[in-house]
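What follows are several structures.
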Structure I
Amino acid sequence: MIRIGLIILLSSLMLACTPSYNWREVTVADGAAKAFFPDKPVTQTRPLNYSGHQLSFSMTTASVDDTLFAVGYAPLPEALRQTPEMAREFALSVMAELYQNLGLPPPAQLPELGTPVVIEGRSPQGPIRMRVAVWLTSYALIEGIVMADQASFPEPQADEFLRGLQVVQ
C-alpha cells in the first residue's frame with residue numbers, strides 16, 4: 001500500500017512540474033522572421049492605413065497562462081520602401097502607439113529601433129508590463145512583444161522569446 005501511495009504521490013508531483021512552455025521554432029512574417037514560440041501560434045491579418053498607404057498587418061501569437069507572445073509584421077508598400085524617412089516615421093509611430101495602448105504618453109525620445117524596451121502601463125484588467133522590440137528592414141516592419149500582468153510577468157521566458165526572434169530580411 002505504501003508503495004502504491006508513493007507512486008501516486010510521485011506521479012502527481014511530476015505532473016505538477018510539467019512545463020507550461022513547449023518551445024518550438026516557427027518561421028513567421030512571410031519568411032521575414034523566425035521565432036521560438038512557447039506554444040502553437042496562430043496568425044491573424046488585418047488591413048492597416050498609414051498616411052494614405054494601405055498595409056497588411058499580421059500578428060502571430062501564442063499564449064501561456066495569461067502571457068501573450070507575439071510577432072507583428074507589416075510588409076512595406078513600394079512608396080514606403082522608396083522613402084526610408086517615411087518608413088522610419090511609420091516604425092516610430094508604431095512604437096509610440098505601443099505606449100498609448102497602455103495609457104501612457106510616448107517618451108520624447110523613443111527607443112532605438114531593434115532595442116528591447118519595457119513599457120509598464122494599464123489595461124482594463126489592471127497593471128500590465130510589455131517587453132517589446134520593433135525592427136525596420138528595407139522591406140518590412142517587424143515587432144516582437146511579450147505582455148502580461150506586472151505581478152506575474154515571466155522575465156526569463158520573455159528574454160528567451162525576444163532573444164530567439166531573428167529578423168531574416
Structure II
Amino acid sequence: MSDPIPTEPTDTTQPAPTPVEAAPKQDEQLAAAKQEAAASYDRYTRAVADLENFRKRTLREKEELRLYALSGLLEDVIPIIDNLGLGLAAAKQKTDVKSIVDGVSLTLEQFKTTLTRHGLKEVNPAGQRFDPNFHECISHQPNAEIPEENVIQVVRLGYTLNSRLLRPASVIVSSGPAK
C-alpha cells in the first residue's frame with residue numbers, strides 16, 4: 001500500500017480582528033463625524049443668520065427708497081413754489097396784470113422744464129392719428145378738413161413718465177366729412 005502524500009493544511013481564513021483593534025477605529029470615525037457635523041451645523045446657523053440680516057437690510061433699504069425717492073424732484077420744485085409765492089404777492093398788490101401773466105407763464109415753463117428733466121413728457125396729439133394706447137376719445141365730430149380718425153382738438157393733455165402712460169390725452173376725433 002502506498003503511503004498517502006502528506007499535505008499541508010490549507011487554511012485560507014485570516015484570524016478575525018479582535019474587538020479591541022476595531023473599537024479605536026470606530027471611535028475615531030465617530031469623533032470625526034461628530035466634528036464634521038458640528039462644523040456643518042455652525043456653517044448652517046451662520047448662513048441662516050446672514051440671510052436674515054440680508055432680508056432686514058433689504059427691507060430697510062426698500063423703505064428708505066420709498067420715503068426719499070422723490071427728494072430730487074422736490075428739491076427742483078421748491079424754487080417753483082417760491083416763484084408762485086412771489087407772483088401771488090405781486091397779484092395782491094394789484095400791479096400790472098401783464099407782468100403777472102408774464103411771471104406766471106415763466107413759472108409754468110420752469111415747472112414743465114423741471115418735470116421734463118425728471119422724465120415727464122406731454123402727450124399732445126393735435127392733428128395726429130387717434131391712438132387708443134395714448135389717447136382717450138371723448139367725442140367724434142364731422143370735419144371735412146381733417147381726415148377720419150385724426151385728432152381735431154385736444155381737450156386735456158396726456159402725460160407719460162419714462163415712456164409709461166400716466167394719463168391719456170382726452171381728444172375729439174374727426175369722423176370725416178359730414179354725410
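Here, each number is a calculation from the coordinates, and none is a lab measurement. Values in this document were obtained by computation on a predicted structure and should not be read as measured data. Cβ atoms are built from the backbone, for glycine too; each structure is taken alone.
helix-only ellipticity at 222 nm (-39500 (n - 2.57) for each DSSP H run of 4 or more, over all residues; to 500) computed as -9000: which structure among I, II? Please list the in-between numbers first.
Numbers: I: -9000; II: -19000.
Derived from I, not from the others.
Across the set I, II, mean count of other Cβ atoms within 10 Å over residues 64-71 reaches its highest value in structure I. Computing distance in nm of label points 7 Å out along Cα→Cβ at positions 32 and 56 gives 1.2 for which of I, II? The value was obtained from structure I.
Among the shown structures I, II, from which was the value 15 of relative contact order in percent (Cα under 8 Å, 6 or more apart) calculated? It was calculated from structure II.
By the measure distance in nm of label points 7 Å out along Cα→Cβ at positions 40 and 160, tell me the structure among I, II with the highest figure. Write out the running numbers ahead of the final one.
Values: I: 1.9; II: 5.6.
When distance in nm of label points 7 Å out along Cα→Cβ at positions 40 and 160 is calculated for I, II, structure II comes out on top.
Ranked by mean projected area of the Cα convex hull in nm², structures I, II are led by II, which has the greatest value.
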